[in-house]
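Once you scroll down, you'll see the structures, which are given as structure tokens.
Throughout, read-outs are computed from the coordinates displayed, never taken from laboratory work. These figures come from a predicted structure and were not determined experimentally. Cβ atoms are built from the backbone, for glycine too; each structure is taken alone.
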Structure P
Amino acid sequence: MFHSIEKQLSHAFRAHIQARYGIDLPIAVEQPRQSDFGEMAVAAAFQLAKQLRQAPRKIAAELAAEIGPIEGVAGMEVAGNGYINIRLDRGAYAFGLLRGDAQAPIARDDKIIVEHTNINPNKAAHIGHLRNAALGDTFVRMLRARGQRVEVQNYIDNTGVQVADVAVGFHHLENKNAADVKALIADASVRFDYYCWDLYARISGYYKDHPESLRWRAAALHAIEAGEGDLAELAHAVADAVVEAHLATMLRLGVEYDVLPRESEILHLRFWASAFELLKERKAIYLESAGKNAGCWVMPGLSEEGKVIVRSDGTVTYVGKDIAYQLWKFGLLGKDFFYRPFKTYQDGRVLWITTDDPAAEPGRFGHGSRVYNVIDARQSYLQDVVVAGLRGLGYDEQADQSIHFSYEMVALTPRSCADLGIPLSEEDKKRSIVEVSGRKGLGVKADDLMDTLIAKAREEVDSRHPEASAGERGRIAAQIAIGALRYFLLKFTRNSVIAFDLQEALSFEGETGPYVQYAAVRARNILRKLEERGERSPDFAAELGREALARQLQAEDFWQVLLAASKADSAVDRAVTAGEPAHVAKYAFQVAQAFNNFYHQYPVIHEENREKKVFLLWMTDFFRAQLERTAAILGIEIPDYM
């Protein structure tokens, strides 16, 4: 509702300014610095002053007098040197909320592609991958809340260096062939992605101590890219099994996908070959004849020496394949994958995976108008190379719509290391954050973190609700733990380094997921207690007319908390524009705070005045609905109790 009026005001002022002054001026509707100045403000007069060579206050007075009536607006007044403060009709506003008059998002035909998670399928997922997935998944939910059509991709780099290294570890350190590895995968007593975690650390250490063994990696990469031989079969089995494990891990976090494009098909279907010819034809790359990059195909302009796209041994770099993939996302490659169903989610949606089998399903994905790549900030340069590749090919429009949705790393507090059983040196114990490294085997596996959070939450649930069944307590604990984890990963802006603290995340007080969940549970409990007292929930629309709502909302505190709870659409819109899911997390916390203050100040069920009681119950139900909706956008479930 609030967002709908914002859009009406913006449109009305823009149209009037165009007609009155012949100037097309996009209008931003702001929030006044103080609540007693009104609910909204327009500063257009300051923007017009220079062009019209008139005082802003004079222009503001003209606009306020001439703009005409706008539904939901009670009045406008000029303030300061030229602000137009806008006051809403409180009764009409609340009545619109009660009737559900808020404008539904307009469904859009253009498709946005969001690629996120994309974990190398060589070992178990870690805490940093959880931040990627939580950010990407929440951004998808935000876009869909605005009516946007979104395709969620999770790129599987199943032919890269990391998979090759694990294959080398199995082949050279453990003397296992493809059949041995497949038997290990089938062994229910072995957690295969954890096994690979340890093996990856071992082979990384072996390379360091025996640098001559790096030739094993080169041989493995050639075998995997060719797709031939036992080593390639072994690597394929490793990647597929680890992908299955990653999907199960992410499903615990509430993260789902539409399609899994695989690097192997980019190679086998000659995506890269087509992109390579295109890059050469349009002179976006050149063959270096001298220096350390002699024999390499290089993209110029990104550094003094350029960026190597194809190595002198003929193997393509990661970024080369990524250019081909980005071209496919925009429908610019002239090629497509084939697809087969990979799994079916609980709601019946099918997750598809790419294949090179022509007998499989034909193309149905890609062709996006905008692409967001959710990738670690440390990959910024490589993302710049991808965009430069598009520009070098003449695709400037698509380059402008290629967005690196970057984020900083996740570390741990020493306290969390202790909670998770990670041994620290005396020096690390004194640090404010402890960095982790999968290559060194020092890190927090995503599932271990979730298991620990659930166990901690279960202790609290068990102490509070011993009468509930064990299964029910386990479900509630999982909802609290995952809500705590997602909120902690989302509440910081993307460019902030996170020091994850397990105890802070699980706290029921402060800016946490459980605090937001608890506010929604409290709202539900008020309505449930009403029924336990033998009272029926009122028919709000029948008992609360516009006049009754206006009477109740004369109380400024009621009006301010209602406003706070009704700005969800506006908060999501601003968060999408800024590319910051943290803004939605902050909004959820603010609404939870507002409700908790309301809860403590007003004994809703015991109110004796009928009109006021019905109004308070409606406010409680409205808070509940807004908290549940905002939490859902954050991927947080509301438990039945806490």
Structure Q
Amino acid sequence: MILALLLMLALTPPPDSTEVLSESVVTAFRPPDKIIPAQTLQGERLERLNALSVADAIRYFSGVQIKDYGGIGGLKTINVRSMGTQHVGVFYDGIQLGNAQNGQIDLGKYSLENLESVTLYNGQKGTAVQSAKDYASASAVYLQSRTPVFSGRKRTNLKATLAGGSFGTVNPSVLWEQKMGENVSSSLSAEYLYTTGRYKFTYSKRDGYDTTAVRQNGDVRALRVEQGFYGRIPDGNWRVKLYFYDSERGYPGAFVRQEPGKFRHEDRQWDTDFFTQGSLYKEWGDWHLNASFKYAYDYLHYLSDPRLDVSTMYVDNRYRQQEAYLSLAQSWDIFSWWDVDLAGDWQFNTLDADLVNFVYPSRHTLLTALSTSFRWTHLKLQGSLLHTFVDDNAREAGAAAEHRHEWTPTAVLQLIPFDNKNLTFRAFYKRIFRMPTLNDLYYTFIGNKYLKPEFSTQYNVGLTWDKHWIRGVFRKLNVTLDAYYNQVENKIIATPASNQFQWTMVNLGLVGIRGVDAAVGTSLVLGPASADLRATYTFQKAQDFTDPQSPWYGGQIPYIPWHSGSFVAGIDYGRWHLNYSFIYTGERYEAVANIPENHAQPWYTSDLSLSRNFALGRHELKGTLEVNNIFNQQYEVVQCYPMPGTNFRLILSWIL
């Protein structure tokens, strides 16, 4: 019914020919009035990074830690400002990706091939006409897919890409965009990935000698297909998307140095994910409306066999998640300097699993957000209040947790002290909570239905200085600096119960995070050559204040480095494009106990790519050669999960 309504609106002709929009109009929401600035990679800059997945690209943002369990097939999750993976919302075309089972989104599943931009917001996006979900995370990552744009009289855009390289990687993809009418277009994107995931790495044996081993069971076979429809209506637009992902992969597992080769790690996982979603944006004078819907089905089959790996228990489980979601957001421009926004979301989740004594939980979530913004020449203010109501049900009487509701506020300030607007100051306060996942509450022999939600409190002050020049070598200079303090209360952790095979979830944790994020970006022009440079730096002191009696009280939490940073340089000369990227992660601890045995050395990687565009008549061919980890750094993001050394990738793209 919703799809039929969208199509009817799209096919409605404009009142007269003078209102027909030109071919260059981008069918998207109005430009966001940002109070909290974002870190964004988009367009050519995003394409140049030596990145295969979204997780690879996000590593270049300040304040971010990526947990990578090794190779292309390993799980990849994001942690922003040390608050935990489950406090990060991931949005695809404005609608949140969900996982009610464990709250984690594997960013390794999402390719950059069809993405227009990747954006990270700390706190919240803070723009008008956004869903209540946009207010409901401590930080958020927004993935924006390509919107078809046709130049001149073109009605078809076609791009075919073939990538291949180390580890037996083969990665073909195709993008077909079609203009279906004056106001309707479509996009079909398909991609296949195969890799053996086998790579060599070095390690030190007990006797101190270095030797070489080969990473096993990291193969991946994955297929992604996306179909999108886009339309324009008078003073608005709409879009509908269908997404399908199917994969089989091996999980390499931890490498035990003391007994290399003993543990084969033959764990396998099969995933089948499908969702359809859509949104409609419409303006009536000073009133703006955005309506969204989504249905998602996720299937996961996990197999672990102790006959192949003596370190594991036998597991052969299948999980099925379903999600239904509706959102209605509206904004009123009371005056040119004052607007009021109201959004309401409803979400329904179910989880089925073939586990013994499983309670088959379901969850209704209602979110209501009221927000207001004031915008003057030198001062912008925004305040929001979010109400969250969660009601769980279970097949067995008395097995479900009690319903919960919480009120959480946010306040944002932006100050521009001078008329030239080069310098901007900002500050925000945000209080938010995350509900325990269905695994936390109901997983057989582990779940605890009496868990309390985790609460996070964020304080942030910062500044931005931005300057542009028309002539000279330097054309742009952008500097951002933020200092923050975050606190996570009622941290949910797992503790052993009657034996090592039965654990239970409890509220124990209290974490305090003090940090500084800095970024500098500049653009230069040197005769026929141009360059874009960007550097980021992060300092974080993330302390565990869970147990005052613990000898590790106040210690740095695991896997959070005190110092980290990145540097990216892109140089253009005619049809040639050179890109260099560097990532540094400083010393850290790999366990709660901050002792020498758990101390991890710093690591860094350098990546290089060279590409050239060739004109083939009216078509274009682009060739790219990538060399990753050019100094063959041997490192581990997660203990006992070695990462690849030097590796290569060759990419050929044909653009019609």
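Could you tell me which structure in P, Q was used to calculate distance in nm of label points 7 Å out along Cα→Cβ at positions 45 and 85 as 1.3? Provide the component values of the computation, followed by the final result.
Details: P: 1.3; Q: 2.8.
Among P, Q, the structure yielding 1.3 for distance in nm of label points 7 Å out along Cα→Cβ at positions 45 and 85 is P.
Could you tell me which structure in P, Q was used to calculate distance in nm of label points 7 Å out along Cα→Cβ at positions 533 and 581 as 4.0? Going through each structure in turn, the value belongs to P.
Relative contact order in percent (Cα under 8 Å, 6 or more apart) was computed and gave 14; which structure, P, Q, did it come from? Mind dumping the intermediate values first?
On the way: P: 14; Q: 11.
That value comes from structure P.
If semi-axes √(5λ) of the Cα gyration tensor in Å comes out at 37, 32, 28 when worked out from the coordinates, which of P, Q was used? Of the structures listed, the value fits Q. If you line up P, Q by FRET efficiency 1/(1 + (r/R0)^6) of positions 109 and 453 (r between Cβ atoms, R0 = 41 Å, to 0.05), the top spot, with the largest value, goes to Q.
Computing semi-axes √(5λ) of the Cα gyration tensor in Å, for residues 157-468 alone across structures P, Q gives 42, 29, 26 for structure Q.
Have a look at P, Q and say which one yields -1000 for helix-only ellipticity at 222 nm (-39500 (n - 2.57) for each DSSP H run of 4 or more, over all residues; to 500), as calculated.
Traced to structure Q.
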